[in-house]
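Chemist: Listed next: structures, encoded as structure tokens.
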Structure I
Amino acid sequence: MNAADLTLAPTDRAPGAKGRTALPGGSAPRPRAADRLRTLDGLRLLAALMVCLYHFAGKNGEIGASWHQSPSQVFPTLSRAATYGCLGVQFFFVISGFVICMSSWGRSLGDFFRSRVARLYPAYWAALLIVGAASLLLPVVVHPLRSDEFLLNFTMLQQPMGSPRVLGVCWTLWVEMRFYVLFALFVIWRGVTYRRVVIFCILWTLAGPLARVAGLPITDEVVMRDHAPYFIGGLALYLIHRHGSDLLLWGIVGMSFLLGQRYSVTALWHPGMQGDFHRDPHVIQAIVFLSFASVAVVALGWTRWANWRWLTIAGALTYPFYLIHEHLGWFAIRVLHRGFGLGAYPTLALSVTGLLALAWLMHRFVEKPFGPRLKRALVLPAARPAK
């Protein structure tokens with residue numbers, strides 16, 4: 001998932017606005033809700049649980065060793081749905097585009113940088129230490145890295161450096177980081193406006209096919225043609241939420257869906273025999289559509305009624321849960337299922353519940369105290385008067 005930026009700020013307003021936002025082109029303004037979009041918090045946790053289900057019941061590899069057999073044999077029915085859980089990552093990216101556009105409105109480049117660092121790194125560092133310790137306790141499940149490789153992971157730049165990852169899911173953080181840099185350089189640097197976000201969406205959309213034609217590794221890394229449509233769709237959906245619907249914005253969303261579903265099908269569907277797991281291309285397309293549609297429903301304000309406070313807790317758990325669930329889940333499954341002989345479904349339920357509890361502890365004792373401190377520490381000191 002995005003997993004990626006996973007923080008939601010209260011719905012922002014234009015400076016001086018009193019609950020109403022002018023539409024582009026001189027249209028009449030429409031009412032704006034000032035409440036936190038708690039439904040997005042719930043969608044984020046749903047995306048994380050999709051990825052978790054995929055890692056525990058929808059793929060082979062290390063998890064097969066933990067169950068002592070293929071998950072398709074452990075969960076003959078559930079595994080058929082779980083294999084599509086990997087699309088939770090694309091769901092995350094759509095949400096991330098929406099949230100980054102929302103949270104960066106009215107912020108300076110420095111504010112944006114500090115908020116991203118303070119949001120991402122404390123829980124990430126804690127997850128590295130926890131999973132690193134688990135790798136020493138049960139290396140057959142989580143293989144420990146060399147000290148230089150482990151330390152490099154603290155930068156979050158291990159993937160472009162060609163080093164192994166402590167956290168299997170952190171490849172998505174590298175994708176998110178590149179999105180942040182692109183959006184910061186081309187939009188936030190001069191101030192986020194409707195016009196600049198729209199131009200950015202259009203140019204980034206066009207850059208994807210051009211990068212494919214160029215076929216250069218550096219352009220693929222920068223443009224991220226395979227992931228960009230999801231972020232772009234999320235950006236446009238936030239503009240719809242903030243400024244109201246118009247044909248241009250829905251055109252951007254539609255184009256993003258068309259490009260995104262093509263990427264997902266080519267990346268995740270392989271015709272012919274596929275071993276224990278098989279994905280139907282039409283189901284892949286349907287899940288991608290639902291990812292865009294779910295955020296669109298929030299953007300249109302149709303979920304204001306679902307403003308339950310417990311969704312805020314769900315949102316707070318999402319990022320730490322996403323970081324730790326894969327390797328620690330394999331660890332827990334091996335101990336509970338093979339060590340204590342617990343049944344498959346109770347093992348799955350207890351593992352997920354335990355990981356959510358650990359995620360809450362990380363949020364309460366790592367993110368809440370250390371995130372704000374790190375953010376304050378990154379503020380540049382005021383210039384000293386010349387002597």
Structure II
Amino acid sequence: MQMTDQSPIHPFDAAKAEAFANRFAGTLNEAALAIMSSLGHRTGLFDALAAHPGLTAKTLAKRAGVTERYLREWLGVMVTSGVVDYGPIARSYTLPPEHAAFLTRASAPDNMAVTTQFIGVAASVETEMVSRFRDGGGLHYGHFERFHEVMAEDSAQLVVASLTEAILPIVPGLIGRLEAGIDVADLACGGGRALLRLAQEYPESRFTGIDLCADAFAATEAEARAKGIGNLRFEVRDLSSVDRIGPFDLVTTFDGVHDQRDPEGLLDLIRDALREGGVYLMQEIGGSRDLEKNIGNPFAPLLFTISSMHCTPISIGQGGPGLGAMWGIETAREYLEQAGFSDIEMHRLPHDPINAYFVACRRAGLQKQSEQ
């Protein structure tokens with residue numbers, strides 16, 4: 001697609017207008033379907049439908065533990081949107097297996113119903129964001145009732161489930177080092193599910209999760225304690241107010257840099273925290289800072305929405321620059337270089353069409369470019 005800075009003046013195109021109106025009618029329906037899919041995921045309705053095809057609303061309500069009256073309304077959305085098949089004679093409902101493959105907990109990591117929850121999270125702060133658009137202020141994590149919960153579930157699909165099979169192998173020799181025993185930190189760790197998985201998988205290594213919000217990792221911390229996992233601990237820290245952490249052999253961040261009050265300062269902190277030969281593994285949204293390069297990305301509208309309604313105002317609310325989720329792989333690489341990392345590599349992984357994974361190292365005597 002060729003982009004120009006100026007659009008030619010042309011007469012009103014009635015056919016184009018009608019096509020746009022039809023498209024937006026579809027947008028309204030798809031937006032409604034997204035909200036109701038989130039509800040269906042949270043109440044376990046997709047799982048119940050997949051396990052027991054051909055149920056009546058009354059039987060499905062009993063199996064799923066919901067009230068029949070509300071369920072019939074929800075089923076109306078699912079049937080008219082083509083998600084669920086309906087048999088009018090028996091008044092039965094069936095979730096086709098081809099649809100269940102993307103809507104049930106058993107379908108993870110391909111469960112798109114998990115991701116629909118972000119629409120509700122974004123909508124929950126719409127009134128706040130009307131004011132923020134006008135005054136330029138930000139938001140805080142307390143504005144979001146379910147953000148940490150939804151983020152942890154989404155991360156469990158894209159990151160945690162593929163850690164040992166797809167993500168860690170991009171760093172040569174890393175799995176062997178973890179098996180032998182190294183010190184690892186996950187900064188802005190959120191729910192801490194990745195660390196729990198690693199702590200169980202590699203008992204000889206020591207894992208530390210650091211986050212601004214204790215409620216984000218509270219459930220995981222309690223689970224680790226109950227299971228007697230002794231090589232995992234969590235800390236509540238404002239990473240923008242500390243001078244030093246570590247030392248560590250591996251530092252990871254998963255969607256953790258762009259939300260910070262001082263993203264560049266965080267990367268400096270990570271560089272200084274790494275021992276000689278240490279590795280930094282950074283996962284960030286794989287978009288571009290150049291808007292035109294995102295036009296063909298099928299996830300771009302969703303990613304810009306999450307960025308607008310969460311990532312950008314969260315950073316601004318801390319006094320940060322508001323990089324946003326779509327700060328771009330170009331900016332990410334520049335920040336890593338400026339922080340004094342070397343051997344920077346970016347990876348795209350087959351299981352994850354949304355994110356980019358950066359691997360960077362610290363070498364002995366390496367300084368940040370601005371310090372040289």
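Every read-out reported here was derived from the displayed coordinates using simple, explicitly stated rules and does not represent laboratory data. Here the structure is a predicted model, which means the values were calculated and not measured. Cβ atoms are built from the backbone, for glycine too; each structure is taken alone.
Chemist: Between structures I, II, where is mean count of other Cβ atoms within 10 Å over residues 110-117 highest?
Modeler: Details: I: 17.4; II: 20.1.
That would be structure II.
Chemist: For which of the structures I, II does the calculation of distance in nm of label points 7 Å out along Cα→Cβ at positions 86 and 166 return 2.6?
Modeler: The value was obtained from structure I.
Chemist: For log10 I(q)/I(0) by the Debye sum over Cα atoms at q = 0.06, 0.07 Å⁻¹, the calculated result is -0.24, -0.33, so let me know which of I, II that is.
Modeler: On the way: I: -0.24, -0.33; II: -0.28, -0.37.
Structure I accounts for this read-out.
Chemist: Of structures I, II, which gives 27, 19, 14 when semi-axes √(5λ) of the Cα gyration tensor in Å, for residues 206-341 alone is computed from the coordinates?
Modeler: On the way: I: 31, 26, 16; II: 27, 19, 14.
Traced to structure II.
Chemist: Consider the structures I, II: one of them gives -20500 for helix-only ellipticity at 222 nm (-39500 (n - 2.57) for each DSSP H run of 4 or more, over all residues; to 500) as calculated from the coordinates. Say which. Write down the numbers at each step before the final one.
Modeler: Working: I: -20500; II: -12500.
It traces back to I.
Chemist: A further question on this structure: Given structures I, II, which gives the highest value for relative contact order in percent (Cα under 8 Å, 6 or more apart)?
Modeler: Values: I: 27; II: 12.
The maximum falls on structure I.
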